[in-house]
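Nothing in this text is a laboratory measurement; each read-out follows from the coordinates by a stated rule. Model, not experiment: these values are computed from the prediction. Cβ atoms are built from the backbone, for glycine too; each structure is taken alone.
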Structure 1
Amino acid sequence: MTVPQVSTLEQVITKKLSEVFNRAADLDFETDLRNEGLDSIKTIEFIVNLEVEFDIQIDDQDLLVENFSTINKVTKLLSEKYGVQP
């Protein structure tokens, strides 16, 4: 498995958010995604998209709203799974 770089992770996360929101995701990395419309259904769709993209399964204990509230937090979670240092 190729270890993605953090900038690549951020790009993929932003792309996946755009797909979930059905619009361009012009978001700051600290923008609260819940305020942008990331509700529970969209969060599940987003998580599934990330799992498919990176061929991972996010552990149940990581499925906290707080872990998916900003791009930076999602990047941190994924980088820990891949060992990428931000």
Structure 2
Amino acid sequence: MEPTLRDGQLLVVLYGRRARPGDVVLVDLPPDADGRSRPRAVKRLAGPDPQAPERLWIERDNPREGVDSWSIGSLPRSALVAVVLMRRDRT
């Protein structure tokens, strides 16, 4: 999520909060092409998938790194884990 978030920052998240378009969210990504699980990821919620409104469209802030709905498709709403409320540098 660079440049929005930097590696090593601490995130304060809220579980169960309804996410809105533009929110930074914590999501469970589907397995990769080889079936290996991916770690939880921090992404930006763009909104509902225009083709399937019951699913979520996520995007990355750095177009050169990571995956998002352009590469893995939309996610089920159950993949949304939490909404990021704030970030802090480690001190």
Structure 3
Amino acid sequence: MRVAIVGQPGFIHDSYKMNIDNLLGSVGFNTGNLVYMHAITQHIQSEKRFFGWGIKPDLINKNFNLMVFAAANQLNPDKDLPNLAKLFEA
């Protein structure tokens, strides 16, 4: 099974080369996101690939069996995410 994951793998590549503002920005100023994504990465044993928010639905549909979207910050009754809805509907 091939799994597409929208988000980072739970670590920051070459983090030692970055200043603190860029490091924090890369995790949405929430270091808990690293822990959360690391846990997801460890629990999914299948072949996986990580993508950013701009992933095209056709790429997912043609090449992957499953898409995982870590939505801890997005599950909020005050959030309106029409672009995300379009991604899931495609």
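If Rg/Rh (Cα atoms, Kirkwood Rh) is computed to be 0.95, which of 1, 2, 3 is the source? Let's see the in-between values first.
Working: 1: 0.92; 2: 0.95; 3: 0.98.
Going through each structure in turn, the value belongs to 2.
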* Using the calculated result -500 for helix-only ellipticity at 222 nm (-39500 (n - 2.57) for each DSSP H run of 4 or more, over all residues; to 500), pick out the matching structure from 1, 2, 3. => 2
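Of the structures 1, 2, 3, report the one carrying the highest value of mean count of other Cβ atoms within 10 Å over residues 13-20.
Working: 1: 18.9; 2: 12.1; 3: 8.8.
The maximum falls on structure 1.
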